[in-house]
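**Student:** Input: structures, listed below.
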Structure I
Amino acid sequence: MVRFSSLFLLLALLFRCGSASVPANSESLRTGPWRMALDLHGQELPFLFDLQREGGDYALVLHNGQERITVKDIVLSRDSIKIRMPLFDSEFRGVFHNDSSFSGHWYNYLKGPDYRVPFQATAGGSPRFARAVDRSTQLDGQWRSQFSPGTADAYPALGLFHQDKGLITGTFGTETGDYRFLEGAVVGDSLKLSAFDGSHAFLFKAVLRNDSLIGQYWSGIHWQEPWVAVRDEDFRLRDPDSLTFLREGHDMVDFSFPTIDGGVVTSSDQAHAGHVRMVQIMGSWCPNCVDETLLLDELYAKYNAQGLSVVAIAFEKQVDPDKAIGALKRFRDELDVEYPIAYAGLASKENTSAQLPFLEHVMSYPTCIFIDKAGKVRRIRTGFYGPGTGEHYLNYKRNLEAFIEQLLAEDPTATALR
């Protein structure tokens, strides 16, 4: 009797343990809205996505303000999920707890093989941040901002916020680009903003004190710094066309690089003689470069038949050239880039200066060089303000189209005499 009872108890325990260890069935994973939160050493960085299913395939659409990022490389097994981001070398690896929850780590391989951030994902209509329905502090407008104030590394920024009750969207523009599409909430005197695009994980927090925002900024788990801001509708950053320039003794560019398809692009390519040219200095790992590439590809399609040529010179963070070229091909295919992309090696200040010796003070990816029909550099634009900056982006796009049309209309023999 004792032996039978012991055996029965053992079987019961094994059955119970076995039942507890059975993972959730991925076939029943809920579709619809989800909320994911990254754990930045105790700071929660949330973002939202919609999980969709067509046939046997899952896809998710990630939200950052007006931005939508579609992710189709999703692999599910009986107890796990892998989500590979489309443009950047990063992925989520998680384990299901039930049909409405999974957790794991986000791996960003460009920051090293050991860079990983814990996450928790839950289904349902939860907001990004809890927010007040009314009587929230009003932060709508333009803010003169400074990051790392009072230090040697301090730099200015332009805070651009649009608030609808407790919901707030916007971005920060800096002299090297913008922080893309931020979305968050205002509750009482507190501000919270976040963004995740597969490359960067941004979190901003601040409190309003005596008409000043006093806050902290986190970029993943590797960076944190303070920031402050005050309202200032007249504040402007330095002219982006004044920051990078030709070195003394140069009035033209001179380069030759292999393309990712096995060809070569040169500054003296006869196929583009007499064309207006745009030379984009970029990297596939750079979110601001994504925004600029989308615009340049649109302009290339619109003006190429009239004599506009565009070429990208890419500097990558992958040390292995084969992996770097693979990343650039994914970048081209995902964005349907029609103009050629050349590979110039590692993304570093030293290599960029060595490969582009005609440029002085290259301080940002992207940087764009505008060359007239006579081959002379007419303008060099540092950084890029993308659609997350709202009217700033729209104004730049209008002015850029007018400038391209001006260059296309010029007589190259006349401009050569300048």
Structure II
Amino acid sequence: MRREIYESYIRILKEELLTAMGCTEPIAVAYAAALARKALGGIPERVEISVSGNILKNVKSVIVPNTHGMKGIKAATAAGIIAGRADCKLQVLAELTDEDIKAISEYLKTAEFTVNQAQNGCVFDICIRAYNGNDSAFVRIEGHHTNVVTVEKNGEKLANGKIISNGDCGLTDRSVLNVKDIIEFADSVQLADIEEIISRQIELNSAIAEEGLKNDYGARVGKVLLKAFGDSVHNRAKATAAAGSDARMNGCNLPVVIVSGSGNQGMTASLPVIVYAKHLNASREMLLRAVALSDLITIHLKTGIGRLSAYCGAVSAGAGAGAGIYYLYGGKYNEIAHTVVNALAIDSGVICDGAKSSCAAKIAAAVDAGLTGMEMYRNDSQFYGGDGILEQGVENTIENVCDLARIGMRETDEEIIRIMIKSF
């Protein structure tokens, strides 16, 4: 493949496959809060938090990691202020101690917090304004989880404030992604270029999935699937991915490698492929190539949707996983393209109503759709262009799904947020 496309794909993987501790939206809030404290130079007495509706819904019901069960915007902000390590970005809360947790709990009782929904139309927006005496600090993260656009103290921009414009500016152009080139990349990539980042994804995501299957987290979706439906490779692929989410959504302090800004998507894209690779006795090389393919197809599907929306991101990752698994079976362009189209036909439109325990069940359903899409084509069956939102050609179908999620579900997103914030 052309060298510039190859190098773009390597950069995209490095930009996307980041290590994060806990659900990425509360972590992004904690990161902004830690930056605000650092800029202020002390513990604020009063904190004003303004975030977009999609941040509200993704922080409302998920446990902030390493806090012994604390939930919500205020808890994430307090944790970032009291004990967050701003230099660690998405691992900002990775090293909290019992003393830190006590201090966070006390701080929540004594400091003044206000939380408001931002009304500026930005889907991903976090603003923290902190006050201590006559001093104030302001931090804004916009577009994606570590995109710090403003750091101020007393109204003056600080030298270390990284100013980047809206959206995913500063990242490699994702328009180079397409299914044909992704497959060519998976076939031809030099393993030395991806081994470190994909191996980290395999290691960390496997560890949290094992933790989820071993212990009782949340609704125990992964454990329930194995108990109810047995030990087939199909069911283990679903259960393993679900178990990782069980643990991650419910306070497990193990890190994960994310994709498209989401740990759930990072696990969904990788864990089913890992399970099938073991089942098929695939080589390490084939596993690395298949996971990279799954990651890139997930990113491709998510690019036109956006980081946050009313459309469940696990759907994209489940389709990616189905594609990666077919690659392990020797699938080429036709097989992989039809797997993606079949999977998207099955469960596009599943809503995202925030990060929480039920994400594990949605992940299981998304993986099932990916596997069903694969098995359909392996058995000479498929959905066709003109069936609903499907259009002839995988890229045309992907574009339709992205339009559905980004444009068509905009009002759905607003209604989900309205319903959820009634209980704040």
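No value in this document is a laboratory result; all are computed from the given coordinates. Note that the structure is predicted; figures quoted are calculated from it, not measured. Cβ atoms are built from the backbone, for glycine too; each structure is taken alone.
**Student:** Tell me which of I, II gives 18.5 when you compute mean count of other Cβ atoms within 10 Å over residues 66-73.
**Tutor:** II
**Student:** Which one of I, II has FRET efficiency 1/(1 + (r/R0)^6) of positions 50 and 314 (r between Cβ atoms, R0 = 30 Å, to 0.05), as calculated from the coordinates, equal to 0.60?
**Tutor:** II
**Student:** Output the label of whichever structure in I, II has the greatest value of volume of the Cα convex hull per residue in Å³.
**Tutor:** Across I, II, volume of the Cα convex hull per residue in Å³ peaks for I.
**Student:** Still on this model: For helix-only ellipticity at 222 nm (-39500 (n - 2.57) for each DSSP H run of 4 or more, over all residues; to 500), the calculated result is -6500, so let me know which of I, II that is.
**Tutor:** Source structure for this number: I.
**Student:** Using the calculated result 2.8 for distance in nm of label points 7 Å out along Cα→Cβ at positions 82 and 346, pick out the matching structure from I, II.
**Tutor:** I
**Student:** Quick check for you: by relative contact order in percent (Cα under 8 Å, 6 or more apart), which of I, II is greatest?
**Tutor:** II
**Student:** Just checking, which of I, II has the largest value of mean count of other Cβ atoms within 10 Å over residues 106-113?
**Tutor:** Biggest value here belongs to I.
**Student:** Computing distance in nm of label points 7 Å out along Cα→Cβ at positions 98 and 306 for each of I, II, which one ends up highest?
**Tutor:** By distance in nm of label points 7 Å out along Cα→Cβ at positions 98 and 306, the leading structure of I, II is I.
**Student:** Work out which structure the value 61, 39, 34 belongs to, where Cα extents along the principal axes in Å, for residues 194-401 alone was derived from one of I, II.
**Tutor:** Computing Cα extents along the principal axes in Å, for residues 194-401 alone on every structure in I, II gives 61, 39, 34 only for I.
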